[in-house]
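Below are structures written as C-alpha cells.
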Structure 1
Amino acid sequence: MNSDSMETGIVENSGSTQWWKEEQIRYWQETTDHYLKFGTTIQAGIFLDDSSAGESYDDNNQTILTRSGLRSGQVVLDAGCGVGGPGLYAALHTPGLEVHGITLSPYQAELAQRLIADSPASGRVHVQVGDYHKLPFPDHTFDCALFLESAGYSFQLEELFTEIARVLRNGGKVYIKDVFRRSGKMTVQEWKEIYAFCQIYVQPTPSMEDMVSALEATGFRVTSALDITPMVIPRPREKEFGLPRFRKFPVLPIHWGEIVAKYSTG
C-alpha cells in the first residue's frame, strides 16, 4: 500500500460516517470514567502561555479562555464538550458568560449535567446530546464556537463549518485547539502509525491545512493558524490508567495547533 492509498484508507476502509459516530459514542462510554480520574477537562495536552502558571488543566483552561477572548455577556457553543469541564471553568471565571455544550455521548451529557447542577454557574451552562453537524439551535445564536480537541473527530469538515456558520452571529468567532496530522510526505512507518492512531482514537485527524481550507470554503476568514506544539505539555493518560487502547507511537506525525477564524455576512 502506498502513502496515498493509506491516507484515503483511514476513512474508506473503516465503515460509513454513521459507523464512525457510533464507534465514537462507544469509545467515550468505555473511556470517560478513566479520563475523569484526572479531572473534568478531557484533553490530551495542557496548553500553556504567559498567562498560565504550572501544568494543570485549570492552567490549560485559563490559556484557552484568554486566547479565545471570551467576554461577559457572550453566548458560547462548546462543540464536542465532553463532560463540560472547560465550559464550566469559562463560566465560573467570566461573569455573565453563557455556555451551551453538545456531545455525541449520552453518558458524558449525563455526567456533565450532574457537574453543572453542583456548580455556582449552573444557570449559565447547559449540556445536551447531539451531533455538531446538525445543531439543535436557531440561526445566529452564538458569539463564539469552541472546538477543544473535538473538531478532529469530524469526517465532514465543510458540513460541520457550514452548520457552525449558521448558528454564529455576524462577526462570530471559531476557536480551535486540536491535534493535527502533519502535512507533507510521510514514510511508510509514519502512515502506519497515523492510521493506527486514527483507529484507536476513532477520529480522522485531519491536517491543519485541511481544516483551514474547510473553514475558508464555508465563508470563514482564518485570522490565525499556529503550530503550538512547543506550548503544549502532552498528557498520555491512557498509559497511566492502563487501557488496552494505549500504545507507543515512535514516529507519529502529529502536532498541536490553534486556529482562530471569523464569520461575517458583510
Structure 2
Amino acid sequence: MNSPLFELRGVLAKSTKIKIGLIGLAAILIIWWLAVKLRIVNPQIIPSPFSILASFPELISRDRMFHHLGLTVFMNIAGWIEGALISLPIGFIIGLFPVFNALFGGYIQATRYIPLTATIVLFMAAFGIYMMMKIQFLTFAILVYLITAVVGRIQETPQVYVDAVKTLGASKWQIIRTVFIPHVLSRVSTDFINIVAFSWTYAVYVELINKQEGGIGALIYNLYFRQNQTEKLYALIILMVGVGYAFDLLLRMLDRKAFPFKYS
C-alpha cells in the first residue's frame, strides 16, 4: 500500500493531520456518549461528554474557575523558574568538575528516587501551609530531576567539540561558554519541557493543603469530594490537560526560537 497514511514513519501534510485528528476526536466523543447512553459505564463515574461541557458555564460564573486556574498557573510558573535557576548552575558545576561530581554526583542521582509526596510535611514544617510552601515544593520537584538532566547532558557533549576549541587555544571558561553552555542548554530545554509536564500533577496535590487558599486542586476537592459533582471534576481535568498542552506548545515554540539548529 503506497498511501502515506500507512507508510512506516511517514509524514502527513499538516492539513491532513488536522482533519484526521478531528475525525478521531469525533469518534472518541461518539463512543463515549454511546457508552454512557447505553449504560455500559456508570454515568455517576463517567458522565456524558455533553454534560461535562454543560458544566463549564457554572464553573466559570459560580465556582470562579479562572481565579483558581490563575493561582495554579502562577504557582507552577514560579516553581519552574526557581527550579531552573537553582538546577542549572548546580548541574553545570557537578557535571563539569570531577571533584564536585565525586563529592555530590552520586547523591544527586539518588534523589530521583525520593517519594516526593512524602516530603510535603517537611515543607509544611519549614515554610508553613501557604503559597510559599507550595512553590518551594514544586521547585524541589523540578530540581530533583533537572539537575540530573543537566549533568547527563554535559556528559553527552561530544569530546570532538571540546578538542576543536582547545586546538584554537581556548581557555577553560571559553570552552564552557562556547561549547558546554549552548550544547547543554539546547538539549536540557527538551528535558525541562518534559519535566514541567508532570509538575501540574504535583501542583494539584499540594493545593489540597490549606484548600481555602484556592487553586484547581482545592476546587476539585470541594466540588467532587464534598459535593460529588462528577461532571465538574471531569471538566477541570480536561481544563488542566488543555492548559498543560498549551504550555507545552508555548515552550516548544520558544525552544524553536532559541535553538533553531535543533530542528533544521
Structure 3
Amino acid sequence: MDLQNKDELKQKIDEADVVLIGIGEEWTTSLEEMLSCSDMFSDIQKLSQIADQEVFILNFRKLYYEDFHSKELKKAYDNLFHMCKDKDYFLISLNYDRYPRLSGFDDKKCVYPCGNLDYLQCTDNCSNELLPANTSYDEFLKILDEPSLGSDFHMGVCPHCGKKVIYNTIEANRYCEGGYLEQWDAYMKFLQKTVNKKLCMVELGVSMRFPGIIRNAFEKTAFYNQKASLIRIHQNLIQIPENIDDRCYVKKENSVRFMGF
C-alpha cells in the first residue's frame, strides 16, 4: 500500500504500542557535501596540510559531525523525534554520526552497528580492544590554529602491536564490533518485548548494503508478528515481499526529503 504523507505516518506511529526505527544510507552526508560546506572552507585549507589523506578525510568527517551539520538532515531527525518521543521506541542506524542524539533521541535507545567516531581501533584489530579517540582528535584540532603541524600529524599507534590506529567504523579492514555490542543487546531485549504487541517499524532510506541488519530483519519481524506494520520509504528500493504486503506501506521518495518538509 502507498503511504500518502507524513500525517499518515504520524497516525501509524500514534496507533502503535512500540516503534522500531531503521535509518539507512540516504541519511548519510556525503564527503562531497561536507567538502562543499562554505562554513568549513578555511578549515579545509588548513587541514589540507595533513600529508596522509586518509587520516585527513577520517578526521574531517568527525569535525563536520561535531561542529557542522546538514540543516536538511537535522530537520528530518527533529521531525522524526517529534513523532516518536512519547512512544516506546528503539532506533537502529547504519550510519555513524550522532544526529539522533542532537535531535533528542536517547542514546540508550539507539544502536549503531556500523561503528562510531568516538573510539579508535588497531588497523588489524590485533587485540579486539577499543581506544578513546579524544587525545588523537584534540591533536588534530590543534592544526586549525597551527596548520604547519599537519605535515607530521598521525592518529597514533596500537599499544599492543605498534600498527596504525583508525576510527572504529565498518570502513576498517578488520572491524572491531565491541563498540556497539552492549547496545545491540539492549536492542535484542527491546525486540523480545514487541512480541504480540502492535509494532510500527519505520524504515528510512535503507539500501541493500547490509540487508540482514535492517531490511530483512524488519521483514522477518513483520512476518512473525501479525500485529506489526512496516513503513518503507526510499527513493528507489520500496519492494515488499508478498507475504507481508497487506501490512506494509511504501513511499518512493528520498526519505530525508520526505521527513524534512
Mean count of other Cβ atoms within 10 Å over residues 18-25 was computed and gave 23.1; which structure, 1, 2, 3, did it come from? 3
Candidates 1, 2, 3; log10 I(q)/I(0) by the Debye sum over Cα atoms at q = 0.07, 0.12, 0.15 Å⁻¹ computed = -0.23, -0.70, -1.15; producing structure is 1
Match the computed value 2.3 of distance in nm of label points 7 Å out along Cα→Cβ at positions 82 and 210 to one of the structures 1, 2, 3, and report its label. 1
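All of the numbers you see were taken from the coordinates with simple rules; none came from a lab. Keep in mind it's a predicted model, so treat the numbers as computed, not measured. Cβ atoms are built from the backbone, for glycine too; each structure is taken alone.
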